[in-house]
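Scrolling down, you'll hit the structures one after another.
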Structure P
Amino acid sequence: MDLSILTENWTVLLPEMVLTIAVLVVMIVDILPGRSTSSSGVLSILSLVGIGLALAASVFVWTQPDAIYLGSATADSFAFGVRLVVLLAAAFGVLLSQNYIDRISKNIGEYYALILLATVGMMLMGSAIDLIIIFLALEIFSLAVYVLSGYYRENPRSTEAGMKYFLLGAFASSFFVYGMALIYGAGGTTNLRLLAESLQSPAANQMLLLPGIALLIVGFGFKVSLVPFHMWTPDVYQGAPTPVTAFMSVGTKTAAFAAFIRVLTEALPAQQETWGWMLAALAVITMTVGNLAALRQSSVKRMLAYSSVAHAGYLLVALVPATAQGAGAALFYVFAYAFMNIGAFAVLIALEKATDGDVEQERFNGIGSRLPWLALAMAIFMFSLAGIPPLAGFFGKFFIFKAAVDTGWAWLAVVGMINSAISAYYYLRVVVAMYFNEGGSVERQQWLGLNVSVAVAAIGTVVVGLYPTFWTNLLMNLGG
């Protein structure tokens with residue numbers, strides 16, 4: 001047994017501690033006398049400060065020698081990469097919520113506290129190296145996101161989204177716990193690094209191991225929207241307040257895939273020949289079903305939901321080889337995905353009617369001439385999501401497919417490229433509507449946080465694509 005994994009270094013969890021303190025500060029400020037102190041502006045600024053301090057703490061921990069906290073969490077480079085993407089998503093989520101949350105709820109402090117609490121759980125998913133801690137982190141962010149999904153209580157669609165997400169999420173959690181119990185029974189430990197050793201010993205119970213792996217994949221599959229565990233995704237994405245949808249579309253996917261990568265590459269690398277084919281089959285089905293379903297959607301929100309399912313399939317391609325190259329490619333992909341996907345939802349917020357919560361594709365008709373800058377940003381996001389060079393999305397898919405080709409999974413990369421070509425149809429359909437269809441007058445919502453989000457997301461999508469060397473070197477190395 002490697003005794004170094006039992007060292008106690010509390011700084012490993014410093015970013016999560018900082019953000020937890022920020023949650024408490026937001027809740028305290030919210031109950032101070034005088035409602036003016038509880039305005040969305042004040043609380044959003046406090047939330048952004050907390051996110052900034054958590055990012056600084058993440059950088060500090062990352063620059064220290066790799067440390068482990070009681071065999072449960074680590075502060076390695078991969079954990080830093082996950083924290084970076086999750087905090088980026090959280091910052092966008094707060095900016096997009098500044099004026100939006102005032103319209104749908106009076107409980108502003110609770111809303112921002114839940115955003116930050118979900119972020120704590122998502123970050124912990126990336127640094128956890130123990131099955132029990134992964135489950136605790138999973139439930140921390142899941143419970144917060146369940147509530148956020150149904151936060152627009154006057155909208156029946158939002159209430160339905162929250163309830164559906166909660167019920168199906170609880171069902172999926174039971175699969176995860178059962179799988180975790182079986183793997184513990186097979187290996188005798190919940191620590192991922194000790195599991196890798198114990199599962200290769202003659203004493204390991206292989207009869208328990210394979211069902212345990214299958215149940216874990218079901219639990220993770222729900223969180224990352226793999227087919228056939230994706231049925232909640234379009235309804236929840238459409239019904240949830242759009243800033244919540246934007247945040248969860250990136251944060252949940254990043255956190256769940258991070259833990260997925262940890263479990264597969266650190267605890268179960270010797271079983272790759274078994275679970276690799278399972279994931280490959282799921283990747284093919286997920287990409288195909290997600291893209292074909294997106295073709296039929298008139299709601300842009302539902303289209304992006306099914307698009308998110310397809311992107312989960314692309315990410316799964318990076319996991320199949322169980323290599324550091326694949327983990328790095330996945331990390332780069334979610335980083336690029338954060339800009340282009342949250343940017344697309346930000347444009348939807350700008351075009352939403354005050355109480356609608358959704359945008360039909362016809363609302364994009366003719367905005368290329370009426371709202372040229374907003375249309376340009378949306379075109380950038382659509383081109384990038386489709387994987388058109390030289391934008392960030394192209395390089396994200398390129399590195400994922402390259403990781404598959406380099407390890408003998410070329411056929412899987414070919415399937416991914418075919419699906420990427422199919423997706424171009426429904427992404428470019430939005431661009432055609434903006435620039436080639438006639439449309440009436442369009443009112444747009446705007447506030448500082450929304451405008452900043454659209455601009456930063458568009459610039460980030462372009463810059464990462466035009467100057468990929470720095471970002472690929474950083475994020476690919478973090479993944480390794």
Structure Q
Amino acid sequence: MGCMSMTSRKALALAACAGAVATLATSPAQAAPAVAAKPPVLAWAPCADAPTRECADLSVPLDYRDPKGRSIGIAVSRLRSDRPEAGRGTLLLIPGGPGGSGRDWLGRVGERLREETRGAYDIVSFDPRGVGGSARADCGLDRDDLEITKIRPWPAADGDIGANVAGARRVAESCAREGGELIRSFSTANEARDIDRLRQALGERKLSAWGVSYGTYVGAVYAQKYPDRVDRLVLDSSLDPDPSRVGRGWTANIAAATEDRFPDFARWASDPARDARHRVAERPEDVRPLVLALAERLDRVPERGPDGTERLTGNRLRARLQMALYDDRAFPGLAELIVSARAAGDAAPPAAEPAYASPEEAATLLGVLCNDMRWPRSPASYERAVAADRLRYPLTAGMPANVMPCAFWKNDPVEKPVRITDEGPSNILMVQNLRDPATPHRGALKMRESLGDRARMVSVDSGGHGAYLRRGNACGDRTVTAFLTTGERPERDVLCR
């Protein structure tokens with residue numbers, strides 16, 4: 001999910017997002033994994049953009065039911081241990097999204113993680129099929145359909161979703177027409193199979209892993225499918241693994257998660273220490289009604305001015321707010337936007353810099369969410385859900401319950417989502433912020449319940465998306481590091497204040 005400066009990938013990180021979907025029996029969704037005839041080979045070489053890391057391409061079957069058929073490339077990178085004598089094997093970073101780049105993530109955190117774990121691992125990550133240096137997907141979408149307010153669709157000012165329904169249908173048809181076999185191969189189960197093929201190529205009997213956001217679900221599915229191939233597994237910012245809530249339920253959870261997190265921003269933006277550019281209100285309780293009133297006023301602003309300049313609309317403000325809640329470092333920019341928009345008044349609505357997804361990010365996100373399970377088809381069901389959500393959670397205005405292209409996806413599921421259970425080794429540590437705007441604590445508790453004694457959970461009294469090495473919480477970071485380096489977990493679930 002992604003996860004934080006304000007980038008399109010973060011906006012796509014759904015809490016944000018197993019099984020695969022196919023149009024025909026011959027499409028690349030798998031009912032069962034196939035065993036490769038021989039282990040794949042990785043030809044490591046210094047990365048062109050980062051000589052201190054190594055890069056390679058992993059060949060994986062497009063369709064695991066036909067392992068001798070067409071292959072695609074998965075881009076892999078590695079930061080070697082600087083203490084080979086302490087080596088424990090490989091620590092795999094499983095990126096969020098769907099649609100996040102693991103190689104980019106390794107570039108950001110690899111050096112610090114190697115230092116934190118005292119060189120115990122070679123640290124490896126990958127770009128999942130569809131994104132980055134791997135085989136790329138493209139639904140052929142127009143730029144307007146790639147704006148974040150369309151990828152995660154926001155209803156009209158009055159709650160109407162007619163335009164969202166039309167857009168979802170159009171995007172689904174474009175993905176079916178332009179995405180080909182590659183987009184039909186996107187699924188959580190296939191990513192788990194790709195990871196196991198990577199394990200073979202690395203020559204490892206077992207992998208340790210750190211998954212964040214959507215990567216927690218991938219990691220849990222991998223541990224469920226291949227329990228004897230997991231050494232130590234960290235699940236950071238977990239999704240609800242309920243098979244009936246895969247995809248759509250994760251998106252729906254964003255509404256309550258945003259409400260959980262917003263008070264952190266309200267306190268920050270009303271702190272008397274703020275200067276005039278960043279102090280939104282005098283008291284925390286005044287920030288929420290002020291923001292809601294501003295968004296309602298901006299609902300009257302057209303998306304583009306007479307000169308074609310993109311303008312700040314109510315939904316663009318709401319989307320910017322939801323993204324900014326991922327990380328406190330985004331608070332100053334959000335506050336400044338709110339203050340300037342209020343000052344501008346109706347006469348001169350400010351220009352906007354809306355976030356856009358890349359074509360491959362959008363295609364991968366939609367491919368996984370829509371292929372993992374069947375979504376309701378009736379637009380009326382989304383109308384009812386949006387109406388209820390708008391009343392209960394005004395900050396997100398019905399977006400989390402809204403229709404997506406999955407409602408009109410052209411493929412039918414042939415593989416059920418993996419049910420996460422307590423069957424398997426007790427080698428999982430979960431870490432979770434109490435006020436996560438994308439993967440709420442209540443959803444992580446569902447993962448904890450499913451894993452039973454296989455897991456322990458560290459709850460961190462913090463806001464934002466992503467916990468380990470992100471929030472400056474010494475208790476949480478120390479507990480995760482100890483697990484990765486020694487295998488020791490708390491005897492019971494703990495709360496880090």
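Please treat every number below as a calculation from the coordinates, not as lab data. Note that the structure is a prediction, hence the values are computed from the model and not measured. Cβ atoms are built from the backbone, for glycine too; each structure is taken alone.
Supply the structure label, taken from P, Q, corresponding to helix-only ellipticity at 222 nm (-39500 (n - 2.57) for each DSSP H run of 4 or more, over all residues; to 500) with the calculated value -11500. Of the options listed, only Q reproduces it. Taking mean count of other Cβ atoms within 10 Å over residues 420-427 as the measure, the highest value among P, Q is held by P. To which of P, Q does the computed value 4.8 (distance in nm of label points 7 Å out along Cα→Cβ at positions 68 and 364) belong? Clearly, the read-out refers to P.
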